[in-house]
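**Student:** Take a look at the structures listed below.
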Structure 1
Amino acid sequence: MWKIAIDLGSSTTKISRADATGGVQLDEPSCVAVDAQGEVKAVGKEAKNLIGKTAEYTKIVYPVYEGEIVDVRLAKEMLEVFFERIGIKKSALRRAQVLFCVPCGAGKDALAGYAALAEECDLRKVFLVEQPYLSAVSASAVLSRSDPVFCIDIGGGVTNVAVVSADGIIAGLSMNIGGSNIDYEIQRKVERACGLQIGAPTAERLKKEVGSLLPTARGTMVAEGRSVQTRCPAAVNVQATDITDCIRGYIDKILQYAGEVLRRLPAEVSATVNRNGVYLSGGLMRLSGLPQYIASRLEMRYHLHENPQYATVEGATAVVCDKELLHYFAKDLNE
């Protein structure tokens, strides 16, 4: 039986097949390009490359928004294309054991969306596991009743913050804040400060290439777009320091909520968490200086996953292969 882990994120989808070699088999944007009749024209990377370049009768749709499946039909078509790209046939899916990562504290409506998607994709054996467990497992943290683990995972559209143990989530939450919010803030900042209108892809490149929370950050990137004054094509040099506030503002908001999670903890749990430190994951953690900034603000040491963008799906792969972990953490959609 094939064992498949799926991290169906708001901005990117990652899929890992436990029986395959080479780690994560697919990492593509969770977006679909559709025409005026709703027919799919492109999926994943091809669809994202069309952002800002399509005719008015073509639009880019993200079937997953803020951790919830908002368009089951397009999510199904997107997943089917992704499965094809990594050589998983429909006939094999009916026999596969599939684990979906879901946000911390996902409600009935959110879980119903995953159940509907599983049915549309003809998946017969499906499990759901909340994200903080998967981050902890992926980081090789020991999940026991006596040693809780504090995790922060910042993705494209959702951030999960939780303290977990083998007994469950002691305190945690999922918030609709992530890298996409920062991209939008960078767009606004470049327009105000530099008089240049840029698209979301350019803002994302700025964040990845020169974005930093290090005090010594000195990176520079040429951003191309449209002049606010002349409405003609133009380009400006953007410094790392120009967008630091865009990043710090959202990270401080996340840390404010993280503080609320920590304040809910019993005294002994709080002491253990402070001693063990915080486990960091999510694609945004690759940002220069971010892990150090979080650790400094929380006043605790940090553990950074080797590949933070893949922490959740790698944890899901480990769980779907382990009967004991599945028993502890997974919700079986077939029950």
Structure 2
Amino acid sequence: MSTLPLEKIPYMHWGVISRFNYRGDKPLPVKKWDMLLEHFAYISSVRGERPRGADPLEEVVKGADYAIVVADSSGLADSPFSVEPKARELKGEAFAIVNRYPPMARVVDEELLPKIEERLKGSRLALGICLVAFTRRYAERVEACSPSELLKLLEVTARGLEACWSSAKAKGFSSAPAYVFFNLGEKAGGSVRRLHTQVYVDLTQDGYGRALKSVLQAFSGSCPLCEEEHEERLVYSGKHTMLWASRAPRRNLHLRFTVKRHVEDLTKLSGSELRELAELLVKAAKALAAAIGHVEGNIVFYQRPMGHAGSFHFFGEILPYESIGGFELLEHARICRVAPEEAAGRLRRAVQSF
């Protein structure tokens, strides 16, 4: 095993800004807000260095490249705020590592903060922890995984998120929304073909964007997920989970899923709930592939942010990739060709055939 010294960590790799890699001409990772639309953007130059198409994660598993491992099914775990990337052969079956090319800074030398604040001139330094989680066995699509393999991926993602939240609390952060997602295919943002989840834990401490704010507001009264009847839009119902076609689809064949128990986030799902969620996601991916062919797209998880006191019910969405037009850019709206009842019928028949 070898450890990369702090003085050799390139600027913003693993989200590290240190006295060794920072110069005043380096572009800082910032979070900028558009107050008209309550929209924010991360601006990070290091994102352009991401490898594309190849499988850099295999090099990490073999110990041929450096990584900060936050969660490993074999029990190995570094601190989410570690500044010691290590090259070592990984022994587990699934891993959550710190993203080497993140949109947010994770660790910043305190002595640099006055200079950085002076340069920002009112902008906010984007702070947070970004993880990438993946399994030892190579796969590119959810439908190519067995439920047991996908379960390992979900488990290590949940443990990585839990470690990030726990460490952030210990450092005094009071709030932290966490964005958990799959990008499936290059069109949907998957720069690396290997199947993986990503976790963005935002520690900037400046509130939520309009999308998350509206979801949190939806749970301010009674729970819409506990009360909603899916009827003809139901695709699959198990002991612990449900899958249905969205009433007002954001994309054609837009699906939603949840656990039936009113639980706030991925880290609180029981072992049996996680196992059935993995089975549901594999069934849904196979059904979509059977109904419309190989699908690029996104799977996104909605959960209560750390520090938010209100009620919430964990759920997720499966969003096949589609290009959008001008109308969709003007409004949170979508023109779809396939009615949700028709989509549910097609996918329900596909699921039942497995």
Structure 3
Amino acid sequence: MTQTTFTPRVFSGIQPSGGLTLGNYLGAIKRFVDMQGPDFETVYCMVDLHAITVWQNPADLIHNTRELCAGFIASGIDPAKSILINQSQVPEHAQLGWVFNCVARMGWMQRMTQFKDKAGKNAQNASLGLFGYPALMAADILVYHATHVPVGEDQKQHLELTRDIAAKFNHDYGVDFFPMTEPVIEGAATRVMSLRDGTKKMSKSDPSDASRINMTDDADAIARKIRKAKTDPDALPSEAKGLEDRPEARNLINIYAALSDQTVDQVLAEVGGKQFGAFKPMLAELAVAKLGPISAEMARLMDEPDEIDRILTAGSLRAREITAPILRKTYDIVGMVAPV
């Protein structure tokens, strides 16, 4: 079989479930911005179809989708350089998702840890969409023939499933049609932790607003939350090994490194020996400088919802130039009669 050469293309998406945090920015959006350029075509998505695997208030879903789009743009995702879409405007996602429902195996889905986490003990009352959504996630990626996906550590299992589905489809139909998509996991803060508990991931669902920096926080709120972040009494070490068993210290250093585009070792060479009373103002100043303009631009964009909607519509038209031929070829391979 001839080996297919695929266009280098990045796809990634975030659920528009409201409450963008610093964790979303450093763990995902900042890397999305960094991948824009000549090396890849980039497609970034608000995965609103995934959002409804649990019930959403329709008005909130509209608002959250626009707010996420505003966060993408304010952070530096350029709609002229990247294709920016909400998933439901590109129907090929769902259409390929059905094909992949028929490729994926029940056992594969039952092993997915996120379903177990989200469904909990009452799995029989979870929606079928929540159980099957990893097949749609695979379709999100493969309907673009995406070769690379920037993911956090907690999403690696989904990408492994995507590769399994691609491999099974290719094998079952004797083709080399879908690529073996590669994960891109890099950076100092791919997993940002709570400001109140360095062993827990920063989350919008945490009841304490002090545990997270929201992307809509103003400069005073950002600085205040960093000043009050949990720490320990010891001075900062001069090398990364000294952060072992110090989760709060490691988290704040990781955040500083990611915001300043440095490695942890570079940061510790600068701040090693300092107490947190000296380090926290440095981190607060850096965070305000980086995040303040993003928050302000998000607010401006949210006052212009028609501008956001135009960007998403234009993005969907560009996206379908890629997705429609790939879906049609998929249907041809499977044996669907084409329109004449």
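What follows is calculated from the coordinates using simple rules that are stated; it is not laboratory data. Quick caveat, the model's predicted, so the values are computed rather than measured. Cβ atoms are built from the backbone, for glycine too; each structure is taken alone.
**Student:** For structures 1, 2, 3, calculate FRET efficiency 1/(1 + (r/R0)^6) of positions 215 and 319 (r between Cβ atoms, R0 = 25 Å, to 0.05) and state which one comes out highest.
**Tutor:** On the way: 1: 0.05; 2: 0.95; 3: 0.55.
When FRET efficiency 1/(1 + (r/R0)^6) of positions 215 and 319 (r between Cβ atoms, R0 = 25 Å, to 0.05) is calculated for 1, 2, 3, structure 2 comes out on top.
**Student:** Could you tell me which structure in 1, 2, 3 was used to calculate helix-only ellipticity at 222 nm (-39500 (n - 2.57) for each DSSP H run of 4 or more, over all residues; to 500) as -8000?
**Tutor:** On the way: 1: -11500; 2: -8000; 3: -16000.
It must be structure 2, since only it matches.
**Student:** Hey, another quick one. Computing distance in nm of label points 7 Å out along Cα→Cβ at positions 79 and 199 for each of 1, 2, 3, which one ends up highest? Please report the intermediate quantities before stating the final value.
**Tutor:** Values: 1: 2.9; 2: 1.7; 3: 4.5.
The structure with the largest value is 3.
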